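Dropping the structures in below, format is structure tokens.
Computed from the coordinates by the stated procedures, all read-outs in this text should not be read as laboratory data. Please read all numbers here as calculations on a predicted model, not as lab measurements. Cβ atoms are built from the backbone, for glycine too; each structure is taken alone.
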Structure 1
Amino acid sequence: MPADCLSYKETNYFTSLILDYLDQKDELKEFYSRFPTLENFEEQFREKKEFFTAEKRKVLVQELKQQYSKLDIPEAVSTNIEVLLKDSAFTVTTGHQLNLFTGPLYFLYKIVSTINLASALNKEYPDNQFVPIYWMATEDHDFEEINFFNLKGKKFKWNSTQAGAGSDAVGNLNTEGLEEVFQLFSAEIGGGKTAEFLKELFRKAYLEHSNLTEATRFLANELFKEYGLVILDGDSKALKKEFVPYIEQELFEQVSHKNSVSVAEKLNKLGYGIQVNPREINLFYLNNGLRERIIEQEGRFYVNETEISWNKEELKKEVNEHPERFSPNVITRPLYEEVILPNLCYIGGGGELAYWFELKEFFEAVNVPFPILLLRNSALIETEKQNKKRKKLEISQAELFLKQHELINRKVRKISNIDIDFSPQKEHLVKQFQDLYDLAEKTDKSFLNAVKAQEVKQLKGLDHLEKRLLKAQKRKLTDEVSRIADLQNELFPNKALQERQTNFSEMYLEYGSDLISTLIETLDPLEFKFKILTFGEK
């Protein structure tokens with residue numbers, strides 16, 4: 001299958017922070033430990049080996065077996081779980097929300113990047129073992145972010161009215177109400193072997209599992225089980241017991257706030273902005289359908305907007321007896337991951353890496369190894385027909401990523417039989433006015449402002465004429481303009497990256513199981529390029 005690449009910069013969809021990280025700019029090097037190259041992983045796993053004890057491995061493996069107890073564990077997954085008992089075994093991790101039916105396509109790209117990095121490391125370091133981990137964000141409570149997916153331009157939404165939707169951790173939500181979504185989805189995709197597979201996948205995931213955590217585990221396992229992907233839910237008493245010392249540091253010393261605020265400010269001064277503003281305490285209290293932040297006032301600790309409170313000794317007792325009730329937020333969840341996993345690398349999107357860059361000093365303060373940070377793969381999937389249409393319209397791959405009005409204006413100018421570029425006239429006008437400025441300087445300087453006003457007026461006039469002429473030419477070239485717009489709208493739904501809008505099921509309907517196997521074959525997480533994948537007819 002043909003595959004081409006663009007630099008991330010050429011796409012115009014990535015921030016200066018991510019572009020500078022990929023270019024390994026000196027000003028960013030203090031915010032991460034090691035850049036993701038195969039040779040840098042050796043030092044990383046030596047460092048992690050010293051930190052991650054045999055006892056931690058036993059706790060992790062026992063918990064994973066418990067979490068998989070309701071599934072038939074695929075052989076590749078079972079092998080990867082067992083191997084984590086060895087001190088030569090390490091993980092690479094990605095995390096994602098429990099989006100309905102996986103949400104946008106980049107869910108697949110994240111996991112494929114993780115599987116492929118683990119595979120590359122296994123080849124490079126055959127004396128070690130590397131396991132891909134998908135961390136389910138079961139403790140998030142923003143229901144509105146995860147309760148829908150887009151298919152063929154339509155939004156399929158789970159309108160749950162159950163108590164806890166929007167306040168409880170989403171992983172605890174029961175799957176009530178998804179029968180209606182299933183019926184609408186089934187009607188939309190029609191019949192055929194692939195459609196029936198997708199219907200059965202949705203039905204088994206959401207109508208045969210009682211909560212969103214188990215539904216998502218089943219779904220991700222079905223899609224990736226042959227690749228040995230291990231799926232982890234961090235909402236676990238056994239795992240959080242390992243995190244108790246760090247919970248206490250966070251509550252009583254506010255260690256994350258003290259060690260990340262100044263880092264965020266540094267990034268801001270460098271022009272990158274602040275991705276996350278740390279709170280003084282970066283933990284939630286999670287219990288009985290509630291997930292609400294913890295605040296401290298005058299030595300007493302409160303659960304925001306509730307009557308729950310403790311003094312220091314009472315809170316310490318609560319942490320040690322019920323660690324499962326303390327839920328990390330975006331600042332402390334990365335630390336939790338690195339404490340309970342023998343992890344070497346976190347793989348995420350640009351926004352995720354941006355908040356990880358704020359955390360290195362925090363990790364150093366609590367003596368936990370900071371992982372290598374890797375930007376997940378990004379891709380655009382097109383059909384052969386779309387690729388041929390692009391070539392016929394003489395649109396380069398980079399031009400596809402332009403704003404639509406820029407793309408159309410550029411193409412209209414190119415295919416027009418008249419020159420719609422007034423740049424020479426504007427340059428000539430500027431030169432003429434320079435002579436007038438010289439004349440005013442020699443005679444009466446009070447005329448300089450009048451000359452300037454006239455120059456601005458006439459340049460604006462030329463701009464106006466140019467736009468009118470371009471608009472008129474667009475009308476004459478309506479067919480070409482329409483075909484350009486149609487092609488870009490197909491590939492960039494809602495004028496956004498395809499991977500952030502389209503659900504995998506839309507592609508799976510077209511390409512079947514070849515979709516995931518092709519992504520595994522073609523996406524190289526260490527290539528640092530935006531892929532354009534051209535799929536043929538199934």
Structure 2
Amino acid sequence: MATALGKGSVVAVIGSGAMGAGIAQVVAAAGYEVKLFDTRPEAVQKAILDIGKVYAKLVEKGRMGGADAQAANARLHCVADLHEVAGCALVIEAIVENLDVKRMLFADLENVVADDCILATNTSSISVTAIGAKLRRPERLVGMHFFNPVPLMALVEVISGLATSPVVAGTVFATAAAWGKNPVHAKSTPGFIVNRVARPFYAEALRLLSEQAADPATLDAVLREAGGFRMGPFELMDLIGHDVNFSVTQSVFNAYFGDPRFMPSVLQQEMVNAGFLGRKSGRGFYQYGDEAVKAAASLEAPQPKPEAVGVSIEPGVKNAVTEPVEQRLRAAGFSVAHRKPLPGAGQHEAPGFHCNGAAVFLTDGRTATERANANNHPDTVLYDLQFDPAGATRIALARSDQCSDAAYGAVVGLFQAAGLHVTRLDDVPGMAVMRTVAMLANEAADAVNQGVCSAAAVDIAMQKGVNYPRGPLAWADSVGIAHVVTVLSNLAATYGEERYRVSPLLRRKLANGTRFHG
């Protein structure tokens with residue numbers, strides 16, 4: 001097993017922008033000498049001054065000792081000439097995202113540093129294999145992808161190109177861990193882990209909006225308050241910038257030779273064409289500025305509490321998704337009566353809840369209208385996936401086109417009585433949280449299946465890199481791999497698109513009855 005570079009090692013950081021300065025701050029605080037270089041010496045001086053101010057604030061907040069801050073600040077050194085990094089054990093590049101520029105820098109570094117110096121690139125999207133292809137010793141080049149802001153984000157993707165030495169990748173992995181980060185190994189493929197696996201979070205939201213499932217504020221609220229995501233997709237795209245987000249999507253789409261799973265959104269392209277880039281332009285899916293009015297999510301009007309609710313489920317069978325919903329209903333004072341599903345009676349499809357004649361099911365990727373027709377039960381209502389049914393504050397419902405107002409109102413009243421804000425989505429297949437989670441799990445499974453990373457790595461990456469409440473594969477385990485495959489298969493049948501094809505690894509897990517974790 002590779003070991004971390006010792007604290008006596010000197011680390012060079014090339015580039016003093018937000019990423020380079022953040023990396024330098026973390027490395028110096030971890031006890032390593034840091035040489036910070038930029039083609040603009042004044043930018044380096046400013047970066048070191050700003051880092052010192054950050055250390056001082058950490059001391060004020062009691063998160064760093066005064067002596068530790070002084071020592072860390074003393075370990076930061078401004079270098080004005082690239083040749084001054086000659087004695088470093090590790091050089092981390094954090095410059096512009098341009099292949100030719102990065103290649104030129106590393107070619108220059110090879111003429112400066114010793115043969116055993118590790119070269120690392122902080123690229124977020126460029127092939128590590130391509131960057132190192134023209135080096136004399138490409139085996140010592142590795143990707144070291146930090147996330148912004150570096151001091152706060154725990155993830156580091158350690159990217160191996162085709163020529164990268166496993167010892168080099170292992171040393172960088174151990175060193176990142178010694179700096180207090182959560183490193184994960186990945187192969188150099190388009191988007192690496194996070195930028196690849198995260199695409200459905202944006203893509204499905206944009207498709208839901210284009211299909212008029214709900215407005216951005218409502219969809220964001222559902223993904224946050226039911227799905228458990230820290231930010232909704234539309235507010236996150238506004239924060240990132242639509243030009244940046246759209247560019248990354250295009251890059252991954254092109255790198256995978258037009259795979260429809262990564263297809264960019266015409267709607268987002270229009271946002272970019274209009275200059276509605278998000279917060280930085282004052283307008284995206286939301287308005288920004290002193291006079292902007294915060295958009296509100298839609299809510300269903302209060303409905304009377306129904307008298308009773310039942311659940312059809314096979315005796316002795318527990319369902320990990322529906323059981324917590326049942327527990328919440330019981331906690332709200334409902335006496336939930338169990339009954340065995342009746343053979344051949346569609347309205348008793350299990351597991352399902354029943355309230356004032358309405359059949360209430362967790363979405364399985366079909367529309368409520370299609371499910372009502374298949375079951376010969378017009379009063380059908382679907383509910384969306386919740387990350388934590390016991391603690392969620394919102395639930396999303398979809399009603400079939402055939403559903404009566406009285407039956408739907410009873411279901412709304414049922415969940416309102418359980419303390420939930422109830423939001424109605426138009427009857428789109430898979431609803432919002434379920435189809436997003438299914439697609440995230442599908443992409444994560446494909447990354448594992450293609451040897452990009454391990455199941456543990458992809459879940460760590462998505463939690464630590466983009467703050468997902470649960471890793472996509474752990475979520476698939478929780479929902480049930482069989483249900484995830486059903487959702488994806490139904491989406492594929494509805495849309496007739498390769499976009500929703502099921503990962504071979506999910507099908508394999510389903511066939512052999514195993515989980516991703518435990």
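Highest-scoring entry among 1, 2, by FRET efficiency 1/(1 + (r/R0)^6) of positions 95 and 503 (r between Cβ atoms, R0 = 41 Å, to 0.05), is 1.
Looking across 1, 2, the calculation of distance in nm of label points 7 Å out along Cα→Cβ at positions 87 and 471 that yields 4.1 traces back to 2. Could you figure out which one of 1, 2 the value -15500 for helix-only ellipticity at 222 nm (-39500 (n - 2.57) for each DSSP H run of 4 or more, over all residues; to 500) was computed from? The read-out comes from structure 1.
Calculating FRET efficiency 1/(1 + (r/R0)^6) of positions 303 and 415 (r between Cβ atoms, R0 = 35 Å, to 0.05) for structures 1, 2 picks out 2 as the one with the greatest value. Work out the source of 25.9, 80 here, i.e. which of 1, 2 gives that when Rg and Dmax of the Cα atoms in Å is computed. Corresponding structure: 2. Given a value of 51, 27, 12 for Cα extents along the principal axes in Å, for residues 159-230 alone, calculated from one of 1, 2, which structure does it belong to? That value comes from structure 2. Given a value of 24 for relative contact order in percent (Cα under 8 Å, 6 or more apart), calculated from one of 1, 2, which structure does it belong to? Value 24 for relative contact order in percent (Cα under 8 Å, 6 or more apart) corresponds to 1 out of 1, 2. Here FRET efficiency 1/(1 + (r/R0)^6) of positions 39 and 143 (r between Cβ atoms, R0 = 41 Å, to 0.05) was derived from just one of the structures 1, 2, and that gives 0.95; the source is 2.
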